[in-house]
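These notes open a run of structures that come right after.
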Structure I
Amino acid sequence: MSISRFASRVGVLSLALLTVACSPNRMIGTQLNHFATDHVIPSAMTLDDISLVCHANESTVPLFMGYEHYKVNSDLVLAFSYSGSAICTEQEAVEKELWSTLAAKQKWYDVAQDARISQQLLNRDAGLRQLKAYQYATNYFKNNYRYDIGEGECPKFKKQIEEYLLLVSATSALQALQNDISSGRLVGVDMSIPPKIGRAMACLDNEKWWGEPQAIAAGLKTILPKDANEERAAWKGLQDATDVGLQTGVRLSHAIYATMASAKGREDYLRDALKRFEAVPVASLDPKYKLLNQISALQIRHVANRYWMANEGHRAPTENFSVFWDEKAQPSKEMNKLLDDM
């Protein structure tokens with residue numbers, strides 16, 4: 001082959017590689033990733049419209065997945081998107097659960113069974129989305145830090161959003177496990193995941209992240225404790241985590257405490273969790289994280305609704321849902337005598 005022909009082929013190959021590397025679609029996808037990471041996600045944290053955010057995430061998933069064809073790595077954004085999109089699905093599942101409980105109380109057994117089946121399918125769908133959020137986060141840390149979540153040394157994070165990603169991935173995995181159980185194990189969460197996310201929480205500063213790492217680690221120990229002493233310490237850890245959440249202005253730890261108490265059937269801790277949540281002054285909440293506080297409030301509302309429905313036959317009151325039916329002030333003896341005399 002002549003030198004000129006060889007040079008010509010090398011030039012054509014180089015041009016082809018350059019064209020692929022600098023394709024408009026890849027450039028746009030890369031810029032979209034940067035924009036979403038640097039601007040969209042932080043801005044979304046300041047919103048208080050959960051429905052808007054979760055439906056927006058549903059639309060961004062296919063958008064960013066489309067750019068994978070052009071070798072654009074969207075693992076971080078897709079992890080957040082799948083986590084956010086699961087919120088609305090999980091809310092639908094809770095509504096079906098409440099309707100099933102109410103229908104059973106009214107002896108509408110066919111309606112109760114139908115609602116229960118619908119609930120399980122929605123729990124499955126929510127759990128699958130949360131599991132995908134965890135898997136995308138797992139891919140991100142493997143590709144960028146050669147770090148398997150919960151295994152080996154913690155990564156040296158370059159950006160704060162990577163720390164938040166680890167927190168979101170752990171929360172999503174925990175929620176996926178809960179939805180898996182509620183669905184009748186239709187999700188199939190690998191039971192090696194919970195210990196991993198518990199260990200991974202040691203990579204995060206507990207105070208910086210509102211007590212959430214401690215709440216996740218303690219919550220997992222309430223589900224699968226080694227013994228009674230460890231479980232007792234785990235409940236104390238959950239309570240301590242809510243104190244950190246109170247001080248830092250984000251109530252995610254309150255939601256985990258209430259959810260774990262509900263899942264374990266611990267009425268004492270459940271009532272304590274609901275009272276702690278309602279006692280948090282609204283003025284103390286961090287305005288940079290309105291969305292997280294709204295999500296926490298929604299999860300607490302789900303727990304309170306289940307509890308009130310099971311005991312009183314209706315969902316929790318709009319306010320003061322931690323003042324329970326057996327705690328309402330009773331008329332004094334003098335008032336009873338006055339009523340009898342009327």
Structure II
Amino acid sequence: MSPGTVDRVLHNRGKVSPEKKQKITDSIRELNYNPNLLARTLALGKHFTACTLFPKSLSSQDYWSLPEQGARQAAEGYKDFGFSVESFFYSLFDESSFEEQAGKVLEMNPDGVIVAPLFEKESLAFVRELDARNIPYIFIDANIPGQNNITYIGPDTKRSGYLSGRLLHALIGVENHILVLNIVKGMENSTNLSRIEQGFMDYYTEKAAGRKTTISSLIIHSTEEETVFREITKFYLKNPRIKGVFVTNSRAHLIARYHQYHDLDIRVIGFDLVQENIEYLNNGRIDCLISQSPVQQGIKCVKTMFDLFMNHTLPPKIQSVPLDIIIRENIDFYMNF
């Protein structure tokens with residue numbers, strides 16, 4: 001829809017079809033705009049483009065499909081006001097794909113960037129180039145402290161790990177054997193999983209000091225079920241007393257499926273309302289999930305970038321999202337909502 005059409009509706013002049021008029025009116029109400037802001041937006045006469053750089057989702061049920069969904073949803077609401085979002089995706093298991101896609105973003109020379117900096121080294125090189133070009137950027141889902149990002153929108157990762165420790169403690173007590181499971185290409189270049197694990201360890205350091213608690217950490221460098229099952233089997237053969245597993249990302253369903261196949265009574269805590277996690281939460285193989293509001297993260301990032309361009313509004317440096325504890329008894333509420 002053209003700025004001229006919006007202007008005619010805004011000032012109640014000229015002919016506009018009822019359908020277009022209703023759409024513009026609905027957008028004004030939904031986005032909580034006032035006429036002065038709309039008039040100022042139109043007067044700028046400039047189109048702003050932001051790029052998102054997120055991990056690629058293998059299906060609509062993957063975690064990273066959710067922030068992307070939120071970003072698209074927000075961008076749709078702003079498109080009639082000279083603002084658009086272009087999406088780029090990288091593989092979570094290939095740092096070179098991040099570099100390749102980051103290069104494509106730089107070729108576009110956008111007005112702003114929203115990036116999930118899950119590969120720390122490559123992300124730092126990317127944002128240094130953004131700094132050199134004076135392109136503002138937002139970190140989503142994972143933060144790299146000490147950078148010039150205008151804001152970070154996502155969970156407090158250490159606190160989410162601490163909360164996970166508290167939940168597992170409530171399920172199995174402190175005098176037990178626990179596994180912290182990282183299903184990721186490598187912890188050495190991960191910006192958030194190591195902080196999540198540290199938060200988990202902090203809880204047990206405080207609550208289990210001097211107690212007989214054994215915490216093991218395992219990194220599996222693949223999401224392929226066959227590989228995960230093989231590595232878990234080797235670990236459990238050496239550590240048969242494990243009573244609780246904390247999965248540091250959205251792949252708790254893999255360990256839950258393993259436990260189901262082998263009829264193991266081991267408690268599981270993980271993250272995120274992806275479809276497979278929901279299935280195992282409902283059948284009792286996952287005890288609880290921590291939701292980090294991924295759709296809202298995407299929406300808030302796009303809204304923050306829009307406000308920066310149109311209102312020159314600088315957000316707080318950190319915008320932490322709520323951490324919701326999801327169990328079988330309240331999952332229907334969250335899904336219906």
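Here, each number is a calculation from the coordinates, and none is a lab measurement. Quick caveat: nothing in here was measured; it's all calculated off a predicted structure. Cβ atoms are built from the backbone, for glycine too; each structure is taken alone.
The greatest value of distance in nm of label points 7 Å out along Cα→Cβ at positions 134 and 198 among structures I, II is that of II.
Here FRET efficiency 1/(1 + (r/R0)^6) of positions 54 and 310 (r between Cβ atoms, R0 = 25 Å, to 0.05) was calculated and came to 0.60; which of the structures I, II was it taken from? It was calculated from structure II. One of I, II was used to compute helix-only ellipticity at 222 nm (-39500 (n - 2.57) for each DSSP H run of 4 or more, over all residues; to 500), and the answer was -15000. Which one was it? Going label by label, the one that fits is II.
Largest in Kirkwood radius over Cα pairs in Å among the labelled structures I, II is structure I.
Of structures I, II, the largest value of relative contact order in percent (Cα under 8 Å, 6 or more apart) belongs to II. Look at distance in nm of label points 7 Å out along Cα→Cβ at positions 102 and 150 for each of I, II: the largest one is in I.
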